[in-house]
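Below, each structure is written out as structure tokens.
Computed from the coordinates by the stated procedures, all read-outs in this text should not be read as laboratory data. Keep in mind the model is a prediction, meaning the values are calculated, not measured. Cβ atoms are built from the backbone, for glycine too; each structure is taken alone.
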Structure I
Amino acid sequence: MTMDFSNPVNTQTWTNGRHTVRCVKVIQETADVRTFCFMSEQPVMFFFKPGQFVTLELEIDGESIMRSYTISSSPSIPYSFSITVKRLPAGKVSNWLHDQLGIGDVLAVHGPVGNFNVIDHPAEKLLMLSGGVGITPLMSMTRWFFDTNAAVDLHFVHSTRTPHDIIYHRELAHMFSRLPDFTLHIVCENDDKKGEPWAGFRGFLTAPMLELMAPDFIDREIFCCGPEPYMNAVRNLLRDRGFDMAHYHEEHFDATPAAVREDVIELAEQAEVAAGEVDEAELRQVEFTSTQKSVRIQPTETVHAAAAKIGLHIPKACGMGICGTCRVGLKSGEVEMDHNGGITEEDIADGYILSCCSRPKTDVVVDF
């Protein structure tokens, strides 16, 4: 796709919301990992904070599906953005992306959002710890530092299965070869399938290994992303060494843990039991501007639940205030919003809320 960049005055800037983009490039990173690059039909400056994510709006086998992916590219290359996706054996979305999404295909994305980023947590000395495809947000951060000649002291430690599974290996080696304050360490669990030996760190990341790589890790700002078992191990390692966890930041998009699902079910059951005991004076009215319909709900119920009760479908992906898909405008009234990074402070100041995690404190009017 060729674009006219001759009139930058008319170039739009990316803002949190729903946007239509076209896939313009597909890169095979490893045997089971691909990078998908996107641009807008008209020039858009894709500014975001390195480490943030987007939510793809897809239709697979007639089903509408939302899925969040970290942006792996850097905002220093502003006219496009990329996501990097690992094919999972039972992953309906990842398999569809690998098998069906190609150059020229159009889809909708929501975002960018996320508190896991290097802009909101600046530091001169950093340690990045990644496992597998969890490298993607850290790669965005590293590319940003490299492209902007940032004055940071960075140790990057990546753990993977085999040498053939190292995502962005050549690019990482290139970046870290050109900056004296950038140090790269890779830990491979096994040799590759062809039997070629790995000369670097072997096995799983351990405390003695980390102390060899970054002896002063205790003084660094740490960013971590990877599978839940990997991050659990990292957290335990750091706590055992007396690390101040206020300087530890992590991101992941695993499925909702069973314990969380059980808690949600239990709360729902408790709400049903208590429904008949609620004082009418405690109910809150939620009105929607598109239909001027309204419904009265309990203070423990969400704006999203209110919409569903009168047949309105507000798009939603995570249901936990992470992805930002369910953002709506709050025209009047007050809500209590327990989000997990899916909305920016700027959006909140502009009157937006995430309907999945917002509970009315007063009667409210919602712009939807």
Structure II
Amino acid sequence: MKKSLILLSYDYPPNDGGISRLTAAFATELAAKNIHIELCTLKEESIEQGLARPNLPTVELSRTKGKREIGLLRYLISKSKQAQFITTVWNPEGTLAWLLGHHNLYILAHGNEVMPYPTTRKYLLKSILRKKVLLSARCVICNSHYTEQLVKDIDTNIKTTVVNPGVDYERFNTSITKLQACQELGLATDKRILLSVSRVDEYKGHDVVLNALASLPKIELEQVQYVVAGKGRHLDTLKQLAVELGVSENITWLGFVNDEQLPKLYKAADLFSLCTREDKQQRGVEGFGMVFLEAQASGLPVIGTDAGGISDAISHGEGGWLIDQDDSQELMGYIKKLINSPDIISEQGKLGSKRIHNSCTWRHYTNDLLTVLEKY
């Protein structure tokens, strides 16, 4: 690997999204390997309950649109053409590096941002620009095989590889018991807890879980509490649907859960489910699904839809299961197992935790990504 490695990312702690978490974890792992790294990102701002920014060499840009791009251009001009750049998205970070002729460019791809644009004149220029930038990269590093196919659909000549994200196994594999976690979070201790953690958007598929719950016989429904962590534009609609389906009493709406409480929340649950759809019209998809790794690291079995890149995050029968998109009846079958066959659920939790420990940590991710940088 060349001497200089620079990460360009507008999305970085204290932001708490998936790209921000990935960038911080990868940078921290590189530093632990004594690899020289520099981050170029936006100025740190105070965000309530945001992630802590790692103590690493960092160049900060203005958060004002326009000023930040000018600052990034100046930064890029000051850097050697031999430096290796990793951009966490193709635009604007990758675009500006390409425009200035930096050819040691590696671009991460996550899903939504490489989905097909609408075939309208409005998106024509952006589509052409995206194709040129991705073609200029030494390699586009995709978070799943699904995302890789999206990139290949843009142009088959784009050099791609797949490196699945990781998780901080030690952080999520906490020793707190389910009872302790439930008591600390104020959750029911006498029911089986089904959990979802995500933004509450329509394509995330929370309604599939509600319909599955509504299909349960009353005696079984009374034994389950569905805990929804997250906020979003679809929350009010979802709450209304719960009332209409007669399951509102079986749901706890937690809203935003801060990073510190998240490991406890997973430990409090018995089963995790997120039934995300692939919605090409709205350009909504789960390009991978890092929450599935977090849950499995906690020893929590998971259920996800066989849509988008979720099949890269879940190994069917080895820590959880994949179901067809929008199939609430298939999901109901697994909820019945939660109630009537808890040993099966527990065994899947153990298998998933073992798989994550052996192959899905940030150390694995970093080693795989370094191999890509050496190869291309």
* **At a computed -6500 (helix-only ellipticity at 222 nm (-39500 (n - 2.57) for each DSSP H run of 4 or more, over all residues; to 500)), which of I, II** => I
* Given a computed value of 0.95 for FRET efficiency 1/(1 + (r/R0)^6) of positions 202 and 306 (r between Cβ atoms, R0 = 30 Å, to 0.05), which structure among I, II does it belong to? -> II
* **Entry that produces 21.3, 68 once Rg and Dmax of the Cα atoms in Å is calculated, selected from I, II** => II
* Which of the displayed structures (I, II) returns the greatest value of distance in nm of label points 7 Å out along Cα→Cβ at positions 66 and 146 on calculation? -> II
* Asked: Of structures I, II, which gives 0.50 when FRET efficiency 1/(1 + (r/R0)^6) of positions 178 and 346 (r between Cβ atoms, R0 = 35 Å, to 0.05) is computed from the coordinates?
  -> I
* I, II: which one has mean count of other Cβ atoms within 10 Å over residues 26-33, as calculated, at 15.4? -> I
